[in-house]
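J.: Several structures are given next for inspection.
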Structure I
Amino acid sequence: MKDIIILAIETSCDETSVAIIKNGREILSNVIYTQIDIHKKFGGVVPEIASRKHIEKIDLIFAQSLEESGLNFKDLDAIAVTYGPGLVGALLVGMSYAKALAFGLGIPLIPVNHIDGHIAANYLAFPDLEPPYIALIVSGGHTHIIDVLGYGEYKVLGRTRDDAVGEAFDKVARTLGFPYPGGPYIDKAAKDGNKEAIKFPRTYLEKGSFDFSFSGIKSSVLNYLNSMKMKGIEVNANDVAASFQEAVVDVLIEKIISASLKMNHKEIIIAGGVAANSNLRKRLKEEAKIHHLDVFYPPLSLCTDNAAMIGAAAYYQFKKGIFANLDLNSVPNLKL
């Protein structure tokens, strides 16, 4: 059977990435340019700056990815691109580039949902992984529990009702004076802190709900810090980070384990930027073992936004013949 080679492009936020994927499971190249250092001084991503940087870098990233793969244009079977959700200007850069390639080469254009890509990252890390299973998507923009019924076949069991978990991490980190992005700094500080020092609230919502809410704990941390400041009491940032992280991870683990048991799945995957959190990885593994569940999570390089995951997801759309016309538009608030 002929190998399917897909070139994928990801520009949904502040990473410019181009990857070449073979048969949905093998990475031939995955080049990522990150703008973190540029946006760090602003405390978050500035959409206009992100878009301009994508325009500046995409030619170079594309050329490097093609060179690293050892392939050329005639080897490509399709072009895949993230068309949402994300920042509209950033998405349009990648989509315009992908359309031009697909048109010029006369090959199909595959539209990929960014969240679908995060799920598919695990296919690259675990070649034998197959649906069905339960997925926990945790990133700066998304917090979902998904029943993965098949390739590209999803039932959303729960989602955040306010802040995404990664957004909560970033906002708490900012109040503690940590740089952007805050997640890794919270993770690092928590290792030197006492997770029992402060009793922050755990929001579980209605009984049996798989939805999330992180606005309460974010406000609770802010109120605690303001209270300590007003009393003239010095705050231990490591203790705050550890206590906040523990509260968030408690809720994530409780809900994903409950969802897996309810849907009678034996496998759990986690994906997205917050899947890199060491406490979440460790504790979920431990809790899953008690219930005889297996947990999969991609390497750190595939947790953040990257084109390889988009190419992996696109492969299964290619097999189903799910292609887009050249009038494809970006959908910033695209749902799964």
Structure II
Amino acid sequence: MSEFELIARHFAPCGGDDPSVRLGIGDDGAVVVPSDGEDLVFTCDALVEGIHLPMGAPPEAWGRRLVAVNLSDLGAMGAGPRWALLALTLPEFDDSWLSAFARGLGERLREAGVALVGGNTARGPRSATLTLVGSLPARSALTRGGGRSGDSVFVTGVLGAGGYARRLWNQGVRERALLAPYLEPNPPWRLGPALRGRTTGAIDISDGFLADLGHLLEAAGLGADIDIEALPLAPGLDSARRADLDLALAGGDDYELCFTARAEEDEPLRAEALRLGVRLTRVGSLTEAPGLRLFRGGEEVPLPKILGHDHARRAP
């Protein structure tokens, strides 16, 4: 099977019929036509075998996770997804692996209304990179800065589900439903556009709740007090067990949203999240005093030794 046959068989069907795509898969570049008054938002995430997904992970999970992690970034920017580019590197062009990968990829792209408009294939160690482009009204993108002392800190979903499922995989569990939060996360990206004009800072939780909240605090020049008892921990985790608490706070792979908002927006935000079927929890507030502090029953609790994943840090 040639490279062009591979593309035509597995990935051309992911192009869809979006009228904004003037020229899609099959040429040297894609041509898309954004609407007037729109800003475009670009994000790019890679999956590398043995780093972001374990050896032996199902190919369908590769496709679904690849789209999900990019949707999470667009949600944190308040953008709606539109177009995607795929770069795929494989040690062998195995037709059954490609078919399952493309099925998972295509399902997630169609769910989000995204057209795959091009990309690249190459032979080498297994990795997949997706560039996802979203759009939103001009000058309405959510950013990390802008918070003020007293703003509420919110998180969507539960914390620790991705890390807990990763732990189960490492223990030999292979039941898809139990592993889904790690292998096939489902970020609440649809809430992102509803946050425009209502939040003061937003980020997706991918490297760990505390690490990503820290980026919000750095951008705003503020600190935060977080109530451990308010944290929405994933089923199976107990905040009374330090290892479980650290997994929820710093384990990463959750792909939820963390954002800050003025107190008067609390109830409207809860109502909007409820309408979209997204769990939303207020877990603390921003403070003038710099730094990140954890409290349980009014008593300060030490932070974990590592606040989250750092892509530049080598594993010990």
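J.: -9000 is what came out when helix-only ellipticity at 222 nm (-39500 (n - 2.57) for each DSSP H run of 4 or more, over all residues; to 500) was calculated for one structure; which of I, II is it?
T.: II
J.: Computing mean count of other Cβ atoms within 10 Å over residues 8-15 for each of I, II, which one ends up highest?
T.: I
J.: Of structures I, II, which gives 1.5 when distance in nm of label points 7 Å out along Cα→Cβ at positions 24 and 88 is computed from the coordinates?
T.: That value comes from structure II.
J.: Quick one: mean count of other Cβ atoms within 10 Å over residues 48-55 came out at 18.9 when computed from one of I, II, so which one is it?
T.: It traces back to I.
J.: Identify the structure, out of I, II, from whose coordinates mean count of other Cβ atoms within 10 Å over residues 112-119 was calculated to give 26.8.
T.: It traces back to I.
J.: Out of I, II, which has the highest value for relative contact order in percent (Cα under 8 Å, 6 or more apart)?
T.: Going through I, II one by one, relative contact order in percent (Cα under 8 Å, 6 or more apart) peaks for structure I.
J.: State the single structure among I, II that was used to calculate FRET efficiency 1/(1 + (r/R0)^6) of positions 168 and 192 (r between Cβ atoms, R0 = 35 Å, to 0.05), giving 0.75.
T.: Label of the source structure: II.
J.: Continuing with the same structure: Figure out for me which of the structures I, II the number 22.9 belongs to, where mean count of other Cβ atoms within 10 Å over residues 80-87 was derived from the coordinates.
T.: The read-out was computed on structure II.
No lab work stands behind these numbers, since they all come straight from the coordinates. Because the structure is predicted, anything quoted here is derived from the model rather than measured. Cβ atoms are built from the backbone, for glycine too; each structure is taken alone.
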